[in-house]
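Read the figures in this text as sums done on the coordinates, not as results from a lab. It should be emphasised that the depicted structure is a prediction, and the values quoted were computed from it without experimental measurement. Cβ atoms are built from the backbone, for glycine too; each structure is taken alone.
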Structure I
Amino acid sequence: MRPESVYYAPLLQSISTPIGIRGESLKDVNVGICGLGTVGGGTFNVLTRNAAIIAGRAGCNIRIARVASRHSRDDLDLGNVPFSTDIYDVVNDPSIDIVVELIGGYDAAKELVLAAIANGKHVVTANKALIAVHGNEIFDAAEKAGVVVAYEAGVAGGIPVIKSVREGLAANRIDTIAGIINGTGNYILTEMRAGREFGEVLKEAQALGYAEADPTFDVEGIDAAHKLTILAASGFGVPLQFEKGFTEGISGITPYDISHAELLGYRVKHLGIARRREDGIELRVHPTLVPQSHLIAQVDGVLNAVLVDGDAVGQTMYYGPGAGDEATASAVIADIVDVARAVASNSQQRIPYLGFTRDALEDLPVLPMEDVQSAYYLRIQAFDHPGVLAKIAAILSEHGINIESIMQKESEFKDGRIPVIILTHTVQERQMNLAIDEMESLADIDGKVVRIRAENFN
């Protein structure tokens, strides 16, 4: 039986030839969907449900001509749309104009996309890992073939941040892009504010479907690093350089540090930060203290937010769902509409893949983390001996590190040790590394110094 809530391909076909303002039928643009997972199913449903609206905006009829996936879905009635378990049936179908890659992963997706390009097909993908790691090669192949590769859905789900950066902010020199670009990590840190441990919240996130069975990409920052790589390339006009970025996860963050950051007026967020400097770019993902008053500190749960600083417009922020079937499908279809317009009009006009023409791209290096400047939250387990604070302060001073505030609660004294919380002014990471090494070598310090970077985004 067909559930009444599902829209069917026959319905799509029945409205597949809307009439234009002069009475002529709109041209068909054929789409082949590879992958019927969460995003693939959402894309099929939204394309079907909103076919007339989408056609009116695109100026052409976007027709789902073929679907391929390793597994079928009982909750999707494809109607008369041909289905195959071989994704290359889509790529090799001469009637297909646009291949929508929604299978995910690296190798298989790369082979599929390159095969589609070789066959003269345009490509729309939601695969941030593919673009971040193999994007330079894919864009080169697409340029030679004269086809489009669009990837809006690869960053921040349904938030149209790539379009905003590449097109809406085209007049601006963009110097900073920062944001919460992984909903799983943001959910975990949000729940930990109630005093819950990381492991407990992670299990809950997995049960709710926010985190995968193997959560490494989410909690260790790899997923965010993929997205940040794409944002930086699109914003700064530099090649994709995923392998050179710095990545630090949230598995070491404790409720204690979250609560004490709050006492200092900050919230802990897992941020991707890209900053353009004269000698290169910063590309880093790590837990970050953000002032509670800043908008990005108030983004909770699984939502995403991206802050973009342009010299003409100033600070702008893009906020919304960073994942989900139809939210991500919204971004996928936005790309399909853009490409379909070009196909229907036989236009050769293209938005450059990274927002800049090839000869305008700058070969700026990704700076080592030691060259980055940041403020720091430090938690030091010190033995309650006379002069310990003086020794810590002296080490920081010797390395040019100024203290903004210090917190030591006698009520937390335990086993002869007391935690010392220090918030520093901005300093180069290289200097902080040296200072931490010296502090950890002191007999009066127990264990490792906990470090969380802090940013004000002023």
Structure II
Amino acid sequence: MANSNPKYVCQECGHEAHKWMGKCSGCGAWNTLVKETESADVEARVPDLNTDGQSSAASRNQPTQLTEVDLGEEARLRTGVTEFDRVMGGGIMQGSFSLIAGDPGIGKSTLMTELGGYLPNHKILYVTGEESKRQVKIRAQRLGVDSDALYLLAETNVQEIANAVDEVEPDLLVADSIQTIYRPDLTSAPGSVSQVRESTASLLKLTKEREFSTFLVGHVTKKGTIAGPRVLEHMVDTVLYFEGDQNHAYRILRSVKNRFGAANEIGVFQMREDGLHEVPNPSELFLSERGYGVSGSTVVCSLEGTRPILVEIQALVTPTSYSTPQRTVTGFASQRLQMLLAVLEKRAGLAFSDHDVFINVAGGVRLEEPAVDVGVALAAASSFRDIPADTGAVLIGEVGLGGEVRTVSQIEPRLKEAAKLGFDRAVVPENNLDRIAGDYDIAVSGAEQLRDVVDLVL
């Protein structure tokens, strides 16, 4: 007999507890534990949605030799939108299961609707659980999407979605959003951990059996992580994040997981009244409003996936009027900034203990690669001394705790991108000089210590 004792599941992280608590011991969130029955979980192990539950030798999935697997004539669906195809690893892989998440109003539904215009020769089943068909139609008209191959279904029941898949036989399925979809054999409410996990598992099974592609639209929490159980990200093939500020027109589509391409690849789009438009040269965009002759401004080259991107780093260092100086960062890790300021004080003699420090990555992009350390440190040093940095220089390098400038990977594509945009000088780690084979029409200077870069650029 199945155990029907209640359990309490955190709706943020999926942590299970045997009694209700105000604070989740797994993630620390308050008032997120919801009562669920264990019997519902046991009964919800991805039944065959297209049979009556009977299993036979003919209907069971049989093992196949690797050499006998047919890839088909077209392994990927190419949208023709370079930025989107780049993020997906060259196009939408046939039979892939993808999750796209982002803040409300960032453009997730817009992008999914535009797929109907990108793929006019492929059947797309758009399942909306948050809007009516009429609302989706209005958005499609605004975006200029008018395709007979785009089918709309206002439904949240997994079984009904499976029936619609049988009828339409789509090449691509869009479920907007996964938090609204439910399985009727579960007692928990839509959006709960059990419903999200089991509904996703059912759609995953359907996707892999029929070999069409699926996009799940997901919500994010206040911390910016995908709402629902953490296992959701492990189940899908590709995880995409839509980043950007709603007050700005630019959107960044980032792949944080991709089984069919490079992870951390980004695509840059501009949000306009008629939809999303790709930005073919993000480096030029991010540097378009760069100030010259102003202290606290440097240019770095970050490798996002396989693409080198040049971005301006802005810094403002002012004497503090508080007992504890402020450290405000946008687009960069605050802990990393604290380390760089400590290295500058210890190894370069620049004391920031009585100064407020503000760092901004221009363009709304978030940089996580250590290769931008030198640029961030030099921007802070430039503002501290109130001396403009060399405007024609690109700074590349990771900073160690000893003040050393450490080697970075893929130095040649970075130099090529800098030369293409008209920069005449690049400061790189000393150990990277031996790895530069070609002539990129740009002067390259090597640096071993952070203080050396300060002397070179300021």
(message) Of the structures labelled I, II, one was used to calculate mean count of other Cβ atoms within 10 Å over residues 249-256, giving 20.9. Name it.
(response) II
(message) Please compute relative contact order in percent (Cα under 8 Å, 6 or more apart) for structures I, II and give me the label with the greatest value.
(response) I
(request) Assuming -10000 is helix-only ellipticity at 222 nm (-39500 (n - 2.57) for each DSSP H run of 4 or more, over all residues; to 500) as calculated from a single structure, say which of I, II it is. (result) I
